[in-house]
Every structure is written in structure tokens, then in C-alpha cells.
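Several structures are given next for inspection.
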Structure P
Amino acid sequence: MYKFAENKNANKDLTVLGIPFRVYEKDGRIEKIADGSVSLSGSFTSLYFLGMATDSWQCSEWWGQQETLYDQTTRLFFGDRIGHFRIIFEDKTMELVSVIFGVNAFNYNLYFRPKPNEGNLMSFEAPYDEPFKSDEEARGLLNDALILNENTSDDAEKASKWIFCYKPRRDKQIECIEWHKEDGKRADLCFSAVTGLTSDCEDGSGLRYADLDFFLKKSWYKPLDALKRRLYQYIDEIPREVDPIEIDGFDAPDIRFYNKYGTDVMTNVYRKNITDMAYGKITDDGMPHTSTAGTANFGCYIGFGTFNYSASYGAHVWTRDTGRMLIEVTNAGYFDRVRAAVGKLHEMLYYPSLRFKIPHWKRVANLVAQNENDTFNEGNENDGHASIMTAIWYLYHKGGVDKAWLIENKEHLKAAADYYLWQRDNPKESNFDRVLYTHSETSTQILGGYDLYSNVISYYAELLYADIFDDIGDHGYAEKLRAFCKELKAGIFERFVMDHPKYGKVLTDTTDDCWTYEYKRFVPALICTDFLAYDLHEADPELFDLCKRTFLAEKEVYYNAFSGRQMGYGQGYLTNCALTLDLYDEYSECVDASAKLCYHHTDVPYIVPEGVIMHGSGKFFFRNSDLGNAVQQAEIIKEVRLMAGADDLSCEGYRLIPRLPSHLTRIEVKDLPVRLSDGVRRISYVYSRGTHYPVFATDGSVSYSLGLECEEKPEYVRFGPFENDNIKSCGETVCIEEINGKYYAYIKI
């Protein structure tokens, strides 16, 4: 016969998979047992636990500082124990039954679509049921690992979704059953009832079950390991070489990376993402998009490695994302597509705003507030506004538009630049106080704050527009912008420079935002390679030193080569700063990590994820949120731009400042557009370790060589790094520079 565990609130009988239960229903929803123990006396053949869903809606933390605090409590991986039952016998002995995610507990909120009667279960566009929905083999692995018995009834809800059948000792009298949550994991357990089959009866239910030996011998380990290796990506299973993927109609510059084994993973990361950006982030109607339509979304920001295909941010134009993306698409030569996107953005510059009535790009440029309570998008996101301005300047500099276009669009250009002048001149409304006040992810979103990142990017954007107005002959307005920039720069250095006890003057920024890392304090190094030069040490030694000191100070706060919780604001910012500062050891490991974090053996490989959730061991990870989120994607592709090193920012022609991480042996570049004095040309070249190509430099132990496969010669090529300054070359040595204890030779061909 069946016997129910005591539940003083029980008010409903329920039969699931032939097993009767007594549950508590409130407001049309079955409630979980809130007490830490239930009374159930007698000896039993089987115990049936109803529910067995993880109770926390999060399987990974939303953006924030948890990772930098080394806090893994929110992250939930298959194999993690979230707690245990203690089956306590009358003789004061017990059986301890582990509750393990992926074995006898599973996620309901994100894997299924919650029922209307369940209220707000924080499901975020669930179900995220791929790859198991479409991949029969993957589904088989899940079924092998998960010993739960699923209630497939249409009215099954979270607290009645699964039955866990456990067979205790039949020769002992149970006194009670206790639930103990694991302190190291936020996930709790939702179970709503316990029923026992008395020991005088045999279990004919046919349900899958576990017993004490199952847990003592870890019989769950092998099938769960197979499931984990299907869903997650293990670092040691990422191939050392790959075949370059073929993309129909591939028309981007062909940039390939090689290691000692063959084609490096970064090659396919570049190929997949540059075409996705050019055609998915800018559709044929010219509309820019933060995400590509129908992209894979891995559980919003709180998933556990499963995904679905959704619109995600496809309909949104997040300005910070869009500006950063347009720079990289412009660099690849998609001038027509970017020009069309800028036309759409100039329309959105005038979209109405409840809070700030003058023209400006809002956080999401194409959203219009519905009423005065709709405040999310109504602040002044200065970094997003500046991101669009920088992209427009970059399009002009690269030759995608000419002076006639600037004159034709002068009204829009001036409206964008005026936004910053208005903030300074109207401090009561804008909260300007020596620096700009920003409502953004860089500060404190809806309520806003003062932060370094948005101020620096706005400062540079306004300077670039001053150059634009000089070029079209409006010198008076250009000087007005420069005067503002001088004032803003003074405020920045007053408010965002700290005196570090070890490194002296360094840049600092707020940590009140939702971004995981403090890498946004690197912002001058991140932005200068979009308008100043690829070789910051040569172009601005003082800024180089400030940024390097800041980088070293940040390493004492937090540094991890695998900083992919946000692939742009984390992994991309860190790697691009290390590249800009020529920190060879750091950028070598960070570039390698960047490529690996975009890889998956089976599901939608190579597209940059918005973020990754790394296991605390560092051995494996799963992806998080949408694939190909524009700003995250752009910062990873910028790594490719800096490694290729074709710098047409700092001279009338171009210079080659290639950077070859320690694990790579060669970079091949074909048909990369650069702006020369006589127009846009496409260049091709190979940069390699060794002396395989006509132009080379060597210090006797380390050698690099260049094969130029186009008529347009660079002003010079920077070779390095070398271990000593006794460098010989077949070309004319312009100079040899020491940077971070290594040596670089500047060679004319």
C-alpha cells in the first residue's frame, strides 16, 4: 500500500505516472514543501519524490561582479550536487541520497514553457530545449543520464514535473526524511510530496530508480560525463587545427591564421563573424541590428547550456553595439552597407525622447517610450551616442564617404555633436559636473552616474567631429568642439585618475554597472586604435605609459585570460588592450582564449557568444545568451584587425604593425582595404615566423618575414618582438624600439 509523507497543508490528491501523491495547491498552483523535513514512518520498498526541479531560476549569474569575486555559487553544471536527502531510521542511522543536477534534479523554468497558472517563474522566453529537441543522439544522452521519470501530462507543472524513485533498505523503519541544501550552490530543490510504497508490496511501477549503491559507486558518473561532453565544450577537446569553413558568397577580406599544426580556430571565428556582421547586423534595407535574426540564444543570461532559436535582440538597435560593429564592418570594406546603416541612424537621431528633447541617439535608437513610466531608454547614453559618431568618422576616414557626403549631412553631424555641448550648457537637466553624467550600462543604467568609459569615448568622438568640421570648412564650430574637449579632458583627469601605491597615476572607473570586469578602465587604449594608430607606443608614449600602468594595476585586482563572461566588455577589451600595449605574453594567451571561447564541437560553432560560463576548474564552459551580439562580436573581430596590423590611421599611406601571438606561426591577409593618398586600395601579404618570405628581420634566434603580394608598399613594417636589439634585416632599418623589455625593428621595404 502507499503511504503519504505528512504535509499539514495538503489539500489535493494527485496521481502521477500511477503513483498517488497528496499535495498543497494554492491559487491554482502546486506549492513546494517549504519545511526542511517531512515525517514518514514505516519500512518501504520505494520512495517517490514528486517535483525534483531546481528551485532557483538562475543556473548562471546575470552580469555583475560575481566572477571577479571568485563566487561560483550561482553557476550550475551537470554533476553539481545541490543538496541531499537524509532518510533517517528509528535506530538513528540513515541513508544519504545526493541530489545531483542532471541526474535526479533538472531545470524546469528554462527547459519548459511554464504554465499560465504558475505565475512569473522567470523563464525568459523559454523553452531553451536545444540541442535535445532536434538532436536524437543528444536526447539519448540526456535520457541515459537523467534517472528522473517525467510527467508528460499537459497539466504537469514545476512541482509535479518529475518523480524520483529511490529504494531504501526495506528492513528498517524510517522515522523522517530531511532535505539539506548545498551551501555552495544557490540552486534549491522544488519537491511537493513524498509517497512511500510499504515493504510488504513489490514495486510494479516500472519507474527508473536509484538505491544507495547507485550513489556510493557513482553509477551516474559515466552517462553524465558523456552528456556533459556533448553539451559543454571542454578546453582539451578543442582541435589544434581546423579546416577553413566555406561560406557561400564569401566577399570579406580573407584573413587566415596558422599554428604549427595547421589552420588555427581563429580563422573560422573571423570568417563566420565578419560575414554575419556584414549581412546579419546590417540587412539589405540598410537597417542595423544588435543581433542577427533567428540566432541561437543560450538561456538568456541565466542558462545552463541549452538554447533555442529566437529573435533575441534582432529588432533592436543598441547604439553602443551598433557603433562598434560598424567600425569593423567598415574596416572590411563593406562601405555601401555601412553607408545605408548610417542613413537609418541619422533618421533615429531625431526619434522623440521624453527626457532630453534635443536630437540624440538613445540606448536603443529605434525604441520610443510609450509613457512617462517607460524610463529604461530615456536617459543619455553618452557612450552609445559616441560609438555611432566614431563609426561615422571611421567610415569617412576609410574612404566610405567623401566631403560631399559630409556637407550633405552637415545638419545631422552638427546635431550629434551639439548634444555634448548642450549637456555642458544645461547642467541642471544633464547633471554635467566637470564630466558627463551617463545613463548606461557603463554607469548605473536607469538612474545613471559618472564613469570614465563614457566620458573618454565621448571626448574622442567630439574631437573626431571637430576634424570633420575642419575638413568641410567650418573652422569656427570645430574650435568650439575642441574647446569643449579641453574642458572635458581636464574633468576626466580630475575625477578618474587615482594614485596607485605601486604604479603611480592610473585610470580608474566605477564598478556600479552591470559589467563583470573593470576592463573598461582601459578605454583610451581601446579607442585609440580606431582613430590614432595601431602602434600606441610610437604615436603617444605618454598615453601608452598611462594605459600600461593602468593595465598592471588592474592585474592586481583581477586578471584572467579567459574573461569571457562578456565576450566584448570582458574578453575583447582585455585582449585588445594587451594587443595595443604590446604585452606579448598576455595577448598571446588572451587571443588563444578568445578563439577557444567561440568554439563548440557541434552546436552553432564559431559565432561569438554574448558570454560564456566557465566552470571553476577552468576545464569546460557553456555559452550564454545570444550568439553574435554586435558589440561582443565586434571586439573579438577587432582582435583580428589588430593582429593583421594594416594601419592606415597614422599616415598618408599605411604601415604594417602585425602582432603574432606565441601560438601562431603565420598570418595571411588577402584583399584588405586601406585608404591611401590616391584612394582605397586592397592589399595582400603574409607575415610569418622564420625567414620564409623576401623581407625578413632576425636577432639570430628569433626571425620574422613578410611576403608582400600587392603593388602598394607600406611606409614601413614593424617586426618583432625580439629578445635583443642586435637585429639584422634585408631592408632598411628605420629604428629599433624597446617596448616592455622586448625589441621591435621598423623596416622599410
Structure Q
Amino acid sequence: MIKKPLFLLLMSMLFFSNGWGQCINSTAYGTATISSCSNGTITTCNWATEYSTLTFNTIGTYTFNSSISTDYLTLTDASNVVIAAGSVPLVAIVPSNGIYRLHVNTNSSCGSDNVCRTTSYSCGSSTSGGCISTSAFGSATITTCSAGTITTCNWGGEYSQLNIGTSGFFTFSSSISTDYLTLTDASNNILFFGTTPLLTNITTAGNYRLHVSANSSCATDNTCRTTSYSCVNTPCSGTPNAGTTAVSSGTICGSQYVSFGLVGVTLATGLSYQWQSSLNNTSWASLPTFTNSSMTQLVSSNTYYRCVVSCGTFSANSVSKLVTLGGIPIGGTAIASSTTSCAGNTISFSLVGNSSWSGTNFQWQSSVNNVNWTNISGALGANTSQVVNSSTYYRCVLACGSNSVASTSVYIASAVPVTYANLPYYETFDNIWQNGCATRNVPNNMYWRSSPLTGDNAWRQQNDGISANWTSPLAANVTPYSGAGCANFHSTQALANAKGDLDVLVNFSQNAKYAISFYYINSNGSDFLNVLLSTDAGISFSIKGYYPVQSTWAKKTIYYDAVNTPSCVVKFKGNADNGVSDLGIDSLSIRMVCLNPSISAVTTSDTLCVGQTATLTAQGAANYTWSPIGSSSTSVVVSPTTSTNYVLTGSNDGICFPTTNVSILVLPCAIGIEELIDGQLSVYPNPIKSQLNIDVNEDKLTFSLEITNSLGEIVLKRELFEKHSVISVEELLSGVYFYKLQSKNTTLRVGKLIKQ
């Protein structure tokens, strides 16, 4: 691609920069498709004020980087809605699959240049020196330099909200000594990171987040730990204690970013820090830009690191730490969240006893005989979750450079597979529950599954908690709404925020509206029930209902429009409060309410001049309503004065009301002008890919080109002076556009363009 002149980039910067700490660029250069949790290069020649197009086929936390360490990056979606912004490296959570843009600038003022830099991405945030969590739990308001508790039940992979109203040296701690903590601002910009206890220097009051991970690889768990803080604002005096250098990984695979901090260092105000490196632990060189108590450094060879801590003229050196390039890693042992699976259940896999070297590559594999192994697509982390449909062995291959080793394998035995119930489906929960993967853990073992299988947060029939090893099996049990039984979540004994799932598999095989109805009770407390729905056999879920306190039994109904989705999972997820009452569901009904007609709306013309008419026609249903005109006719004639979106609602039975729409673009053109200039004007090709050609057979004619999208928004405008003009349309997305050519105040031609 030919780079554009610098003045065009400067103009783009003037038009698209803003005052909100984000930079939106208009010139595209570079692409990348990310289909798995991996690392890669976007382009080796991004200029500042250009953006690259990224296609994400997998979600998660990613780190974006530039080879120029002072660059400022902004991640947006395809419509330039900002996801994250900040100096490199930029950590951002990609929330869903789709198209994104990475905008590059020289600084937060959206500065520009025409210097080539390499832009890259990596999966996760550990390479940038921190772990970003997505679930919030716990909070603290800190108004003085003091000590206190944040929460007694943080899980690995959660963050706590901190409102800090004073400055000072704060130490954040976890009751689990191996935990990895990351302090960010409210926008998840990483400030400090390291193994607990984490020393930070808070200089500005504001909102912060403390992210908790089980280790520096950002591992998660559901183990309760206590998180706390303490503060020191005493001025330093004399020679400080520089402590010991701590590293996120003492062994790395190839060139990697490594996080450094200090343990046992003097806590006081007025201290200064200077990090140094050495190849022999004798001759030291200062790293000029690394003058905080922690740092992230790109390490490419065996190197020692230390920090010089100073108080005025007094200084001391921390105990140095060697970072080495690794050889053959240790594979460790593969472990599973359960070694028995009801077919279709999701099992979580992890490693113990393995090398935790930075830059190690992971590839999970499966085998039916523990001999012949197949790579699992996308399973490229130290942990993975897999839907297990049959008895299978699993292991992980760890690679460091050209050296690789496999972990020991783990065997998952699969029970009889569950199937999808045809509708209508009813469950009273009255009969004795059946064995799924545990004793009496499902209402029936044809369509139901549960997780966990035992424990206080395992679902059971209200009078059968003994089969789940409930604590106090008869305490706070639910009385059924009707009949002999109901489904009981033992919230009163389960730990606060402990969760339990009860799933039913159903077949929504028609284009129809369905009703999921059940009776619900939860007499008091902060526990609650979420009802979630999966249309892809349990791979992903969306919340369809949230139900907190309900003092007496009440009927709840969720309506859902399905279009031939036969592999659906309805999940009842209880969330405990360790309170005084359980929650329950009874008399479940899943049925089709009505069939959705497949309606369509067409127009005789989607582009009109003011004063012209078009006919809209509806198809597929017995009854219709057109909006905004309010007509109920099958066909209507319209003469809009402005571009209009017409919404068609159809119905056969007065119960299901699907909608569709058709848009008409209205242009202020003069009717009949086109015929006068047909022999003088040519616009081609159509469809277009990258360039639009316009030819005119009039030497002295000057005119303008205006291109709008289907919403009537102007996306391109040019003044044309030549008999043959070539206009680049590379930046336009694929779709339908409309053009208008004018000479002074006279419209010469309007028409439709298809951008491929």
C-alpha cells in the first residue's frame, strides 16, 4: 500500500482527535485475524494517525503494543466506539467476536508522524505486567492512611472497587501467599502489579481497582481469600532497606516481558528508585526510564536486575535477581474439575507441577486410547474448558522455543449422554430424582444435568439434601408449591456467592415464540436466581431472567423467539448468601406459544427524488401494520420528503408479532435532469472495489461528488475538476451507497453504488 502524504494525516488528526483521552483515526493500514488466544504481528509499518483492522474470532483479554515505547493506542469497534485507550502496552478486554480497530498515535494528544513502527497483539495481560479481571466483588472506601479489610471472599479472577481519598504508600495483601495482585485505575490502566503483598504509591485520590489472580499467569479459582490494605506516609530517613528483587518469572522462553518489584523494601515517602541491569552481576547499567518501585522490561538474554533505592544522599541496592532463558520445560500433571462427565458437561482442565516460565506455549490434546493424540483447536492456555461427550484422555504439551514436553494425562469417564427434550415439556419435580453423575442429582437423567454434583451449592429435591452431603440437610428447606417435590438450592448453608447450576436441554426446533414458565420462591436474603439460555449446546449463555427475594410462590414466565435452534440449554443458576432461607423452583413448563410468520417487505424503489413515489409491499403474514404511516394494507404508496425507514409488523394470530423494515433514501434532485446529461457523464464500475471512475465530456464543467450510506449520512465528498476523475473508496465498508453529482446548484445524476 502507498502511504499517504503527511498533511493528509495531519488533517485527519485535526478532524478526529478529541479531548477525552482517546484518538480516533481515519486512515486504514494493516490487518490481522485473531482466531485463538495467541500472539502475533499486526503490521511492521504503522504510521501514527493510522488504524489497523482486527477481526477477532475469540474473546478475552489482550495486550496491544508498539515498537515505539511512547506511543498511544486506542481500541474501538468497527463504528469507532472506544473500548480502551492508553499508552503502550494497552490492555483491553475484547467482549465479543467481530471487527475492531487499533488506532496508533505518538501521544495522548493524538500526535502524528510518518515513522514505521511494528504493532502487535498478545493474548492475556501477563506480558504487560498485570492481570485484568472482569468480575467485580468487594469494595472499600479509604479516607485516611490506615489499615483495613476489603473483602473476606475474593475469588481468583475478581476485582474490588477502591475509592481512595488520600495519598501514601499502600500495601495490598491477600490471605493466600501465592496470589498475584494488580492495581489499576477505573479504566483498567495498569499501575502496579506483583505477588502479594503488593506495594503501591498512591499520589492522586480517585477510584482504583484491585485485581486478584491465583498466579502471574492470571489463573482463576472460586476459593475465598481475604484481601486487605495498609498505608504508610512517614518520610524516609537515612539509608533505606532496598529489599529483594522479585520477578514474575525467573525463567523465560525467548524474548519476553518480565515484571519486576521489590519485597522487604522500606515503606516511606520521599524515596526514589532506579532500576539497573547486568550481564555478570558485577557491572551495572541504569535503565533511565524505569524509576518506580516496579517495572516491566523486555528481556532477551540471561540478565541480572536490581533496584537502587535512595533517600536523599543515602542509597542501597536490592538483592539482584537473575532472569534466564529456559531449556526443556517440566510438563507437570493434567488435572480436571471432575473425572466423570455426563455427556455434554463442560470440564475444566489445568496443570500442577509444570514450569511457569514466561512465554511458554501450551497446546491441549485429546485421545481415545492414551496413545494417538489430536490437538484441540483454540486450547492454547495453561487452563482450558472442554465439553466432554465421550470417555476421553486429555493432556497438555508445553513448548519453550524448540523444546517441548507433554504433561501426564487425565482420563474423563463419560456417562450416558443426555438428549434434548421435545416440546411441550413439563417437570413437576415430584418423582424421586435420578442418578446423573451423582446420587439423585437430576429430576431425570434423560434431559437434565447439574453442577456441582455434591455440596451445599448442589441442587436437590427439597427433602433429599443428604444425597448431596448438604450441611444440615433439613434446615431452611423449601415447601413445594404443589405435589410432593420441588427443586431446592441450599442457599442458607452454601458459602456467600457460591453458585450452583441445574440445566435442562430442550429442542426449540421451529421459528416460533416460546414460553419458559415456573414457580419461584426465595423468602428473604441477598441470594438470587438467574435463568440463562444457550442456543449452542451450552458453549455460551445469555441471562434471560433475574429473580431476587420472593416471599411466596409466584409464577415467572420468560418469552423467547427461536428460529430453528434445536440444541438449547435452559440453566437455573442459584447464587447463595449463607443466610436463613433456601430458594426453590417448581412446576416447570416449556412450550411453544405461537409460530412466527416469516415476513418480508419490498419497495419498488429504494432511492427517490422529492415528489416521487414508491410502493411498499408486505408478504408472509395475514395481518400487517406499517410504521410510521399507520397503514394496515398489504401494499401502500409512499412519497417521503426525507429519507425514511419503514417498519413492517406482521402477525397471523395476534400473539406473535415479528418485524422487518425497508429504507428509502430521498435526494433533493431535479426530476428529468439525468436524461439531459446521459451522453456526457459516466460513473463506473458498479459494483466497486477500491476506485470509482467518473468521466464527463464537457471541458469546462466543474462539479461535486457526494456519497451517502443507507442512513443518509455523508461518507465521502469531493470537488472534481477533470474530465476523468478517480476517487479512492477503499475506506468504505462493504454495502449499499448512493451518489449524487452536482454542478453548482443543479443535480446532474443520482444513483446507487454497491461496495464489495
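Quick note: the coordinates plus some simple rules give every number you see, no bench work behind them. Quantities reported herein were computed from a predicted structural model and do not represent experimental measurements. Cβ atoms are built from the backbone, for glycine too; each structure is taken alone.
Couple of notes before you dig in:
- A value of 1.0 for distance in nm of label points 7 Å out along Cα→Cβ at positions 525 and 581, calculated from one of P, Q, originates in structure Q.
- Cα Rg over 2.2 N^0.38 Å from the coordinates reads 1.08; which among P, Q: P
- Largest in mean count of other Cβ atoms within 10 Å over residues 77-84 among the labelled structures P, Q is structure P.
- Each of P, Q could give FRET efficiency 1/(1 + (r/R0)^6) of positions 245 and 453 (r between Cβ atoms, R0 = 41 Å, to 0.05), but the derived value 0.35 comes from Q.
- At a computed -9000 (helix-only ellipticity at 222 nm (-39500 (n - 2.57) for each DSSP H run of 4 or more, over all residues; to 500)), which of P, Q: P
- Ranking P, Q by relative contact order in percent (Cα under 8 Å, 6 or more apart), the structure that comes out highest: P
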